[in-house]
Structure formats: C-alpha cells, structure tokens
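Trainee: Each in structure tokens, the structures are laid out below.
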Structure I
C-alpha cells in the first residue's frame, strides 16, 4: 500500500469516523495529533466532515473543537445537517413509525427485551436505566433533546433513526432473525457486542443507510469527484465508505475485515493519533502553522 504523492498537491474532502478512529478508546477526546492535523488540513483548503454512527448530541463537541462549518453526518448518514450555518435542509432517513410499531408488537421480540433504545435525531427513549446504554448512546449529554426512561416503548410516536435491542440471555436469536425477516424491504439489521459484558446488540435502521451513500452525498454537495475523497474508519459500519471513496484508510486498531478492503492502513492506533500521523504524511501538513 503506497501513498500517492499527488495527494499533497490538490484539495480533498476528508471524511472521518469518531469512535475507534478520531477519538481515543475512552470515546471522550481526540488525540492532539489528530486534532492538529485536521485543523491544519482545513487551513490548507481541504474540507473535513465527521461521519459517525453517533447522534448529534454525541458528536457536536468534537465538531466545535475542530472548528468545522461543514455538514455533520450522524446515525451513519441517517441524519445529515448543518449545525452551524443552518443553510442545508436537514436530511433524515428514518424507519417508518408504522414498522416501528409492528416490530415492537411482535410478541417474541417484545417479550425477550432485556433493554432497548429508540432514537430519532431529537429524541430518545430507553427501556430501563443502564449506565452502559446511557454512556454509549450519549443519553446523559442530552440538552435540547427529549429523553425518557420507560418500558412503554410500544407507545413511541413518529419515525425513528434506529432501534437498538439487547435481548435476554435465553432468547433464541435465530427466531429473532426469522421474525425480522418479514421487514427486510424497509430495515437492515446489524449486530455488535457490548464491550462491558459481551452481550449481543441488534441495531435496526433504515435499509438504505450506510456511510458509502453518505460519502456520495457529501462529495456531490462539495463538488468533489468521489476519487478525490479521503476517508478514515475502523469498523464494519465504515466498510461502504472506505470502499466507495478514492482513498479509504483503515485504522491500525481496526477490524481485520476493514483492513482487507482499505487502500491503506494507519501506522498508529487511535490512541496514538493514527489519523493525524497518517494525514500529516499524506498531505505534507508539517509545514502548516496551527
């Protein structure tokens, strides 16, 4: 994997994931080198956008720290908006309320819920109090959003960006997949594990949402050929983005499947400032003042 020396001589759209990529493993701060590189890249005329699975409330802090005035992409592209200038009409790609209710009224699903979160861009409800859920989904940072803890999730009103469910230990997960199969035309299901207890999480979202589609929207909006877009990511939800852009970079600490499809791999992890180290070398940013 080699670096194209022409990258330093032209302007690029730079897309960066947050967790496991730009942020340290605690999920609370950027490595100083990565922050410095992205600020320098902007001064050199490059455009930087955050593309994350996090909601707005869990990403706006880093958006502001980087001094961005670009579009912010949350829920893996399920919510694209302009938090600073408000010039871009908000794009939301939700799950229809009709199918949220149908899924939650599936008795096998509902009767085996251990915990769940339903989220829209401006509100969320959690089945029951859980420190991991509240921290991971940044529910404790809600300011202008509406957040409630309630088992009455069947009473959810309106569309939603995602439904996240942790099932009880005795759940037949194959049966869960069978039940959800009937909704395959409108939703997609991805799985991941909690890092505190290893329990499997089901994340349900709009069928067409992925970061690859988001990369295409951003490239069109900012008038870039998709081949001139650089993207950094570490996990399965970054796969389509890294494959779609001209220069997809996987993190050293990233999922092995992501490394296999990326154009390059950082030499340092997220905790070591991998994004900053790679971008400094790729775009020759060392001589740019902070």
Structure II
C-alpha cells in the first residue's frame, strides 16, 4: 500500500484484493453470491439474519421493544451472519438482500413471504406492521421519518468515514481523520441542539427514530464505538449524552444489544435467539460452562 503522500490514482482503478485493513478479505467491488448456502428457518414467522453491529442492533432492539408491549406476533428467530467469514455472500442471504449487508428479514406470516432489507426499511416495516413506535399524526410521522432518514444518510460518515479512518485503517491519515471527525462532531451537534428541546428525537414519544440513531451515536457517546468518546469530546454533548444514557437503561434495549453479539463479555453474547428464555440459558458463558 502506498503512503498517503505519494499515491497517485491511476486512470482506471483496479481491485487489489489484499489492500490492507481488517475487511480486506471480504470487501469486493462486485455483487452477487460467492458460494451456495441456504439460510436456516426457525419456528417463528419473523426470521432475522444479522450481526450485533449498530445496524443489526437497531432491529433486535425494536423486536424486543415490541415483545415488551405484549405483541406476541413479534416473536422472532435471530440467526448470526458472520460478515468476517463472508456469510453475507452466501446464495441464501443474497436472495434476501442482494446488497449483501446485514440485517435482513424474512416475514413468513405473509404468502408469499416478504423480504425486507436495509435496517431503516426493516424498522419502518415492523413499526407499521405492529402499529407501534411510529406516530400516527401526519406531522409527527413526517418528523419521525425525517429523523429516521437522517440517520440512514448520516451514519455512513460516522461508520465508513470516521470509524474506518480513526479506528480500522492500517494507515492513519490526518486529512481523512480530520475530515470525518469534523463531520461526526457536526452531526453530534445536530443531535445536541435537537435534544436540548426534546426528551427524544420526536418529542416526548420514543420512536423508531431513537431506535435507529441510538446504536450509532449513543454508542459513540457511551464509548462503545471505536473507543473514541474522549477523542470527540463526548462529555461536551450533555443533552445527547443524557438521551443516550436514558435509552441505555431500557430493558428491551439491553436485550436487543445482546442478540447476535459475538464480541465482548460472554454473558452479554447471545449468538442466536429463538426464545425469550435464551437470554437466561444460551448466552456464551452458559454454553461454555456446559461444555
């Protein structure tokens, strides 16, 4: 890999498969499956194929919130997709999400089954399906959807921009880190100004806008993303940090964060989720003790 100061782009870019960084073995400039692999199907109508990243956590938090409301039809099976191993390029996964990104959902309560991909689309689909966490007043609904789309459009600058160059890139490039840190802090200021006047993103009502934004920006402020809270001066965003801490105390959020998690403390990792009892019996610490 060239140093950032001496690299000159060629007239036509060519793919170098080993270009450095932790994702060099899975990132590629083409779509479609690399191998044949069917997806498992569990006992519930909702089948989630995901990983405990911020985008994956959005969906498991919403599903756990729906179940906490007593909506039994929101029961789900969550299957882990190990993106580092290339599971997202299996033929079955590509059939559900041609973009090969987690999360992906199949709803078998419809005939034929309904596929939903992209985390924001899944949140909206489930909120509409269960009439929950989405305002019904037209103006409030528009506000909620605006913030949902804000997250979908903004987070790539946080994750693929700031997170990549600050935390993952094999070479630290000041220009790139400065550029994306500036944009990340601008986005945090957008949240701070909004949350100075509102308990949640859409006022007093906790919605899918909060559920979408919290795993990314709450995770950053609570130092769960990129070990960068000090670097971005998280403590200076007092209202956003208040919001992040409040959502962090919700029991469905705690459970949602555990599902498909494959790193961290074993007692916080539930690789697969098929029943509410799994949180007590099938976390990694329990499975390791049983061996």
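Trainee: With mean count of other Cβ atoms within 10 Å over residues 69-76 coming out at 15.1, pick the structure among I, II it was computed from.
Mentor: This value belongs to structure II.
Trainee: Here's a follow-up. If helix-only ellipticity at 222 nm (-39500 (n - 2.57) for each DSSP H run of 4 or more, over all residues; to 500) comes out at -7500 when worked out from the coordinates, which of I, II was used?
Mentor: Source structure for this number: I.
Trainee: Once volume of the Cα convex hull per residue in Å³, for residues 181-268 alone is calculated for every structure in I, II, which label goes with the largest value?
Mentor: Between I, II, the highest calculated value is found for I.
Trainee: A value of 0.50 was computed for FRET efficiency 1/(1 + (r/R0)^6) of positions 173 and 205 (r between Cβ atoms, R0 = 41 Å, to 0.05); which of I, II is the source structure?
Mentor: It traces back to II.
Each value in this text was obtained by applying a stated rule to the coordinates, not by laboratory testing. In this text the structure is predicted, and so the values were computed from the model without any measurement. Cβ atoms are built from the backbone, for glycine too; each structure is taken alone.
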